[in-house]
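**Student:** What follows is a group of structures, each given as structure tokens.
Rule-based calculations on the coordinates, nothing more; no lab input. Please read all numbers here as calculations on a predicted model, not as lab measurements. Cβ atoms are built from the backbone, for glycine too; each structure is taken alone.
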Structure I
Amino acid sequence: MGSWRVRQLDCPAKPCTGLSNPGCPQINPESQPAWRLFAEPRNLHAVFSKVKSMAVKQSEQYQLVIRSLSDRLVEAQAPIRVLDAIKWDDGLRETFFRNQCQSLPAVDADYYASRPLGFDPAERLQLFQDIERDITRQLGTFNPVGQIMRRMCREYRMVIRMLEGRGTAEFGRISQELYGSASDAFHAGDPTITDLGIMLSESLSNIGNDLGREPKTISAADAVDILQARMNEAFPDDQAVRVFESDGIVADAAAGADYIKIRSDALFNQRDLNILAVHEGMVHVATSLNGQHQPICTFLAKGPPSSTVTQEGLAILMEVITFNSYPARLRKLTNRTRAIQLAESGADFLEVFRFYQGEGYSDEDSYTNASRVFRGSSANGLPFTKDLAYLKGFILTYNYIQLAVRQGKLQQIPLLFCGKTTLEDMRTLGQLVEEGLVVPPRYLPAPFADLNALSAWMCFSGFLTKLSLDRIEADYANIL
């Protein structure tokens, strides 16, 4: 590295008589406290450059390891299509109505066995096990990126086991592990998701039809044209987002990595399209694209079950803060929660179907909504609980943003859009941005690109939560 030289600070033996002097540290190490050693390289800049170069190479190698493991995880989950694997075919609907809506759909394990998954479950389970093992081998036990990817591996293995249990009680039990149950509390001592559904239903019943209902007169073809124009306006020219019709989905619309599918036989009104533009386009498509733009943590482009609550909650929050939500939309989400609670309490398909009829839905819509609850399960089994994510996610995501504002951590809020994020990972993602392993989101909807209005709202909201609505209602009795 360079020449080492002894520099005298305060020699007790003066004058120095050379190596025969016992006070010299070169002869007697015990006299060392009187001396200090300094490294004086001939070329300090060259040494620092070499050290820096080694650090850069180590950093690049570390990033390559993460990217390689992340890409393996993304590739491994590619053939898993949960919604395709659990949907009911049109034959079940036709038989149900041919029987005058009086018989349970004939859905059991044998029915699903005739609908192949498109992958070998045993092979895929082993693949995720191998990836998880390699993550620990290459990144260690406590590496934050490794912890996220290992959890994703475990979740995907649970998803595979859930799909293997289609039509059995095991399907519903694993669904509750992955997506939660209607009886889950938000926090210790807080109300449950069921309680939220009941409270919202009471509030919505007071509104009734006072605001009227806008008829659905826009065809799927026209909806495609309208939404395509909205997407062209929202996203830059170098990032095309396609909108097209599809007859293979249960919902009115669904988002993919860079597209929005519209069910070909669905009808819409303008409010519906405003919701779809915000919910599917500004959130689901945007977070997918932001995940695809991650240069290292590519796994952020894919959403495991744990991200569902955050992503759907973020989408519902966007509907609300952009003033695009409305009572009929909220009633739809609330009824999904109530229907799942009924099924978890023992109600079968017919009872849930009649629940929707009692809420004013047509027979066709009642069947569609009830089939969402029991898809993947049997007609009298435990429900598929994914639809709890909407209301549950809204509450949890709203609370997170409110606390971020209160604690002055505004930089954390836009990171919700850096990919298919999960709330429990947000602190880690903030650290990964600082390390350069995660890049900030490229596409942000206006309320999150400029946090002024959202921050002001949350400041007021934080105070309003401390007021007693019962006391307010009593005080306002004479003026309302």
Structure II
Amino acid sequence: MGNVNKNIEEAARATAYVMERHEEIKNNPLRQKYHFEVPAGWCNDPNGFSILGGKYHLFYQHMPYVSEPGDYKMYWGHAVSENLVDWEDLPVALAPVDECDGGGCWSGCALELDQKVYLMYTGLDARNGMQQGQCMAVSDDGIHFTKTEDSPILADTLCEADKKDFRDPYIWRQNGEWNMILGSTKDHFAQALLYRSNDLKNWRFINTMAESLGELGSVCECPNFFEIGGKHILFISPHGLNLRKSVYLTGNFDYPAGKFFWDTYGEIDWGMDYYAPQVIKDGNGRCIMIGWMNSWNWMPWCDGTYYTSKMGWCGGMALPRELRLDELGRLHFEPVQELKNYRTEPAEMVSETAGEEGISIETADNSHCEMIIDFNLKGTTAEIIQLEVKSNEKEKVLVNLNLKLGEIEFDRSHTFDHLKSKRRCSFRSVSETACRIHVFIDSASVELFTDDYMTCMTNTVYVPENADRIKIRGIGGMVKILKVQSWAIKKN
């Protein structure tokens, strides 16, 4: 089998290095308390998010020896959980040590078949000018993986698509055969390609499953395809689409033709730090999504530096979310119910009014908490409802609900981090008389949900430990607060 053991050997070496570094950084105050975070080194896209052996497995893009992106080659990290909140780090799964992936083991998926675990991923082929090809690794125990001799098992697009952008396989089983969708581009327009196979190794091109004339950007990355309530949904992470970086399309799939026709187009998360989500269907029929919580330097608000990199790590995942589809074809993204098991020390405030000076919110731990805030819009005269979090006398993060303009703004420009940026999106309350915001605060992030979980904003935030003040205020009038429910979030 040639150099098949090189992967296991280098993965073990990388794992030992990462866990040694983890011991040095694990108590840093900027380490997240209840989000998954890379133990050390760099982390980006989730890969192979799956249920294997009855447990949730998360593989992810990983660079063990460095903590910021650059010329270093990509590995696959690995973690496992029984509840989507408590994650156990497992050994590194893939290392870029073979000819088929000597330029890096890039994004892909995982599946279980005949008591074996298969990883399908994009390798940059060191023999062929780092051309992208689809590779496979297999494991008997789901932890230690061996590359297959015939990788790359798909080295050509088999169509007119650009062979330089041909990546991120996602595989599912349908009608007795394996289906694989790949992100691609043609003439600088993003598209997704569909292939089919009977044995996971011999693939035939079926069709350009989804194509565009610019509305999906220039390149389609990290496609995911699944079904909810009789409708098919395609996730893509586009390049060159300005402020959009995680898009969903809802529509119908013509299986014989291999063609997807969409009628609804939406953004998965409007924050500055959410990319490449993957979806699984669990044993209870829930569609669960997880995405990378950080940003690439080609995004408009990122300057290419990463605050915690100098401390030895960078990257993690946003909270897992359960998806539901409404009658208009829109997706709702609600944090998974398992998070409720980590609520402690509940507090409640009812029937308050706030003006420009604001009122303070005290939870048991303002730096690691969850809040559900209900506003009475009928009794509110303010033009802007403002939520201030992670603040002290110098730093602060502002969430502005502009009722006059119908938009919501996340403003982290008042922090000491280099990412002094703002992000806005449309705000449409599901009720004319009431509005709810659901907020999760961790050591280095704020996740915001509103519009019945149709609008999400995920953002990393870096402030001192003492920046833990929370306030609500009305700008240009008074805001009527119906109720504030809060909990400290604590893991054992």
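**Student:** Work out mean projected area of the Cα convex hull in nm², for residues 169-360 alone for each of structures I, II, then name the structure with the largest result.
**Tutor:** Checked I, II; max of mean projected area of the Cα convex hull in nm², for residues 169-360 alone sits with II.
**Student:** So, one more: Work out which structure the value -17000 belongs to, where helix-only ellipticity at 222 nm (-39500 (n - 2.57) for each DSSP H run of 4 or more, over all residues; to 500) was derived from one of I, II.
**Tutor:** Label of the source structure: I.
**Student:** Here relative contact order in percent (Cα under 8 Å, 6 or more apart) was calculated and came to 16; which of the structures I, II was it taken from?
**Tutor:** I
**Student:** Which structure, out of I, II, was Cα extents along the principal axes in Å derived from, given a value of 114, 64, 48?
**Tutor:** Only structure I yields this read-out.
**Student:** Supply the structure label, taken from I, II, corresponding to distance in nm of label points 7 Å out along Cα→Cβ at positions 161 and 201 with the calculated value 3.3.
**Tutor:** I
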